[in-house]
Structure 1
Amino acid sequence: MKKVALGRTGLRISPLVYGTLPLGPLQANLSPAAGGYLIRQALESGVNMLDTAELYETYPHVREGLKGYAGRVVLATKTHAPNAAQARSHVERALRELGVGQLDIVHLHGARLADPFVERAAVFEELLRMKDEGKIAHLGLSSHYITAIRKAADHPAVDVLHPLVNRSGMGILDGDAAEMAAAISAAAAAGKGVYAMKALAGGNLIGSARESLRFVLGIEGVHAVAVGMLSEAEIQANLKLFDGQDVEETVWARLESQKRRLRIMERFCTGCGACVEACTNHALTVEQKRVRLDNSACILCGYCAAACPQFIIRVI
């Protein structure tokens with residue numbers, strides 16, 4: 001697969017980035033062996049960048065996929081820590097569990113932070129210290145906010161951006177797809193590396209996957225797109241799509257007919273509201289001591305599942 005420059009980082013990556021979120025307990029809950037097998041298939045086929053996060057709990061899957069692989073793989077992870085000490089522990093856990101001496105990219109994971117450099121100032125300073133220590137090669141920001149992407153574009157210490165963007169604008173917290181695309185283009189022009197997330201709106205746009213992926217790939221300044229993939233058929237179809245090759249209509253018809261949904265086992269819900277606070281898109285409310293879902297707002301990210309103390313929420 002062809003490789004592209006990720007801004008001014010010096011990294012050259014595949015336009016298709018393997019998003020590992022769906023492999024873990026927040027979504028499909030594959031075993032590390034099963035998830036690692038899929039990652040390895042993608043690596044052997046030309047993908048050379050993996051996107052993960054402390055929140056995803058997929059480090060075992062990534063390590064399994066990397067086991068014995070001799071090629072260069074770019075590893076990006078994220079910390080959602082609210083304070084410096086926890087951010088350091090997240091980075092050190094990633095280094096330990098992935099079995100590497102340095103992480104290529106660590107993002108301040110600020111989906112709901114309009115001004116992450118103020119709201120998480122201590123966290124960002126700690127990440128800068130760990131970069132000076134050689135534990136991190138490049139600092140990044142992952143965000144659902146256009147304003148945050150604009151601020152990061154002007155921040156001299158930020159090398160990589162991981163913005164939410166899709167053709168429907170679903171999940172963008174302060175504007176629409178056109179406004180986010182403009183912010184992305186400006187950031188790339190400023191030398192930032194950009195790889196997009198949620199091109200399929202967490203699965204809501206699966207029915208038009210090809211159109212939706214091409215839309216994001218066509219945004220000026222998008223160098224790559226992270227895509228979660230749960231089968232060899234998805235991996236191979238996306239590889240061909242990203243490489244501009246033809247794929248059998250029957251293959252895409254099958255892939256685009258898949259449905260995903262958020263499942264809440266309501267009978268076990270205590271109405272604690274932890275999931276409501278974790279939801280980046282305000283799709284959850286608590287009514288009569290039970291959580292209620294607004295399907296029209298849900299982007300199927302799975303963050304609510306991670307927050308649930310009863311473990312009763314899954315993206316399936």
Structure 2
Amino acid sequence: MCGIVGYLDKVGTEGGNVGSVLLGMLTALACRGPDSTGVAVFGQHRPDELIAQIKLGENGNGTEYARKIEETGKEFGGREFSQTSAYLRFVFTETNDLHAFITRVEATGDPVEVVSVGRRLEIVKQVGSPSRLEKTFGISAFQGKHGIGHTRLSTESVVDLSHSQPFWGHGYPDLAIVHNGHITNYHQLRRRYEQRGTRFYTENDSEVVAVFLVDKLQQGRGLHTAIESIVRELDGSFSCLVATDSALAFVKDAFSFKPLVFAETDDFVAVATEEVAIRNAIPGDFTVREAQAKEVRVWSR
């Protein structure tokens with residue numbers, strides 16, 4: 001099951017209502033995934049700054065971890081610290097050695113995980129329904145021009161914050177994915193990346209999509225070419241949305257078993273598992289069509 005959504009405002013400002021649109025789309029798909037919900041939103045760019053979202057634990061506690069991470073964060077120019085539920089958010093000075101930042105922060109304790117880092121990107125996830133995500137984080141107030149979201153029905157791995165989606169392209173700023181389906185060569189791919197020293201945070205096969213894209217982009221591939229590689233090198237039946245600081249994209253597998261529809265007008269692009277999600281969130285007269293097998297689309301801001 002699972003439901004995935006994406007939205008790009010073509011004409012609005014950085015203060016657009018992307019959070020409200022994503023929430024409306026996810027609410028319509030809540031029946032597809034009652035286990036957990038999350039969004040990746042791309043807001044206003046902050047020159048020479050990065051925004052971090054840090055998971056402190058699973059139960060909303062973590063005051064001691066938060067205190068230690070604040071101390072570490074200040075060494076990287078951290079400021080504007082705030083904690084909501086299990087997440088600590090702060091801004092820090094852009095660095096060329098993001099690996100050092102991640103290593104220092106995650107050394108605070110086993111439950112600690114850097115959920116996202118970006119010039120625009122912020123990921124928040126919550127076990128439970130879209131309404132619970134809204135109650136905790138107020139995502140309807142999130143501003144920006146584009147974002148993606150996911151509502152999950154767990155079929156193979158545990159239900160917790162780490163296994164929830166979206167997944168960050170860990171270590172690569174401003175890259176996030178949501179995925180519906182199964183990657184059947186997941187274990188083969190995982191072993192390959194682990195042999196290179198890549199750390200996996202979950203047993204969720206969707207995580208390997210983000211790892212795969214980071215690998216391709218770090219090789220110097222363009223986003224469109226990297227996403228096309230998913231069709232050739234990842235086996236299974238899936239639909240996937242990809243977002244960066246400047247683009248929204250989707251890819252559909254060769255079998256076209258997993259549903260995906262999209263609408264594009266002069267004003268917006270909307271992508272979702274079901275048409276009802278787009279209609280629920282966006283009024284007006286426009287055409288929604290089904291994505292085809294092996295189809296890849298990339299829209300730039």
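Any read-out appearing in this document is the output of simple, stated calculations on the displayed coordinates, not a laboratory observation. Just so it is clear, the model here is predicted, and its values are computed rather than measured. Cβ atoms are built from the backbone, for glycine too; each structure is taken alone.
Structure notes:
- Here distance in nm of label points 7 Å out along Cα→Cβ at positions 176 and 192 is compared for structures 1, 2. The highest value is that of 2.
- helix-only ellipticity at 222 nm (-39500 (n - 2.57) for each DSSP H run of 4 or more, over all residues; to 500) from the coordinates reads -8000; which among 1, 2: 2
- Of the structures 1, 2, the one that 25 was derived from, the read-out being relative contact order in percent (Cα under 8 Å, 6 or more apart): 2
- For Cα extents along the principal axes in Å, for residues 168-207 alone computed as 26, 26, 13, the structure of 1, 2 it came from: 2
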